[in-house]
1. If distance in nm of label points 7 Å out along Cα→Cβ at positions 94 and 134 is calculated from each of I, II, which structure is the one that comes out at 2.5?
2. Assign the value 52, 51, 36, calculated as Cα extents along the principal axes in Å, to the correct structure from I, II.
3. Which of I, II yields -8000 for helix-only ellipticity at 222 nm (-39500 (n - 2.57) for each DSSP H run of 4 or more, over all residues; to 500), as computed?
4. From which structure (I, II) was Kirkwood radius over Cα pairs in Å, for residues 102-141 alone calculated, if the value obtained is 12.2?
5. For structures I, II, calculate relative contact order in percent (Cα under 8 Å, 6 or more apart) and state which one comes out highest.
6. If P(r) over Cα pairs in 5 Å bins from 0, in percent, for residues 30-77 alone is calculated from each of I, II, which structure is the one that comes out at 5, 20, 16, 13, 10, 10, 8, 8, 8, 2?
Structure I
């Protein structure tokens, strides 16, 4: 019974914020089309955003390791913070290389995901709809391969990895 009540409560919450959800969807579509139209600018913005995120989270982590009340694993927390600070500085100082590295990491992620999804789909052949899972895995493999060769993004000079 409590599960039905939580579902009803969740539906009521969603209906209250429907306008915000629609506005967020429209904004996402606009930003997506803008990114398709100008991939170089958006690639650089994402690299800067990730650099700032790594830098800020590293500073916070380092501050918590030094001044935090929690005594366990302070050295590891400080080391993690220093690594994030260094990564953030590197991302912010070398934008072209940052875009290439981010593209390579994302391409590797897509290739690994494509392999796992394809293998899972093949093991689920008795289940209806398994072919769509296989198509999804194949698409991830193709996109990962394209991203690895940097032909799809157009965001940075082509480099053979």
Structure II
């Protein structure tokens, strides 16, 4: 599935209480490699789960604040060592597809709050990601917050 920047349209709204705010989805771009891990993940997976994950992000983008989105299993706050993270989620057959997301309220170099899609992966139902997998996502976030302006696409 082509998930290039031209396929994802952003809308900037004035931030008004009770109205979708000035939050936009951005994809983390690793300044060390130029890679955009979440886009690469979306390109690798079948079209249907990729489209569902992107639809979830669009719905979250239209909710202010994004953490208040009530999407059932589609958007979940993470726990434990991933506290502060969110997952956009989709399940097809026995595979669970995940995008790992953080919120950045006032990112340097961006004129809006950011819903930052850091990376993605898939796993079999009823299994867990390895602890070192989560450590890698946290390391990507640390790279993101050290860049000024933020490295996104």
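1. So the calculation was done on II.
2. Value 52, 51, 36 for Cα extents along the principal axes in Å corresponds to I out of I, II.
3. II
4. Answer by label: II.
5. II
6. Derived from the structure labelled I.
Here, each number is a calculation from the coordinates, and none is a lab measurement. Computed from a prediction, not measured in an experiment: that's the story for all the values here. Cβ atoms are built from the backbone, for glycine too; each structure is taken alone.
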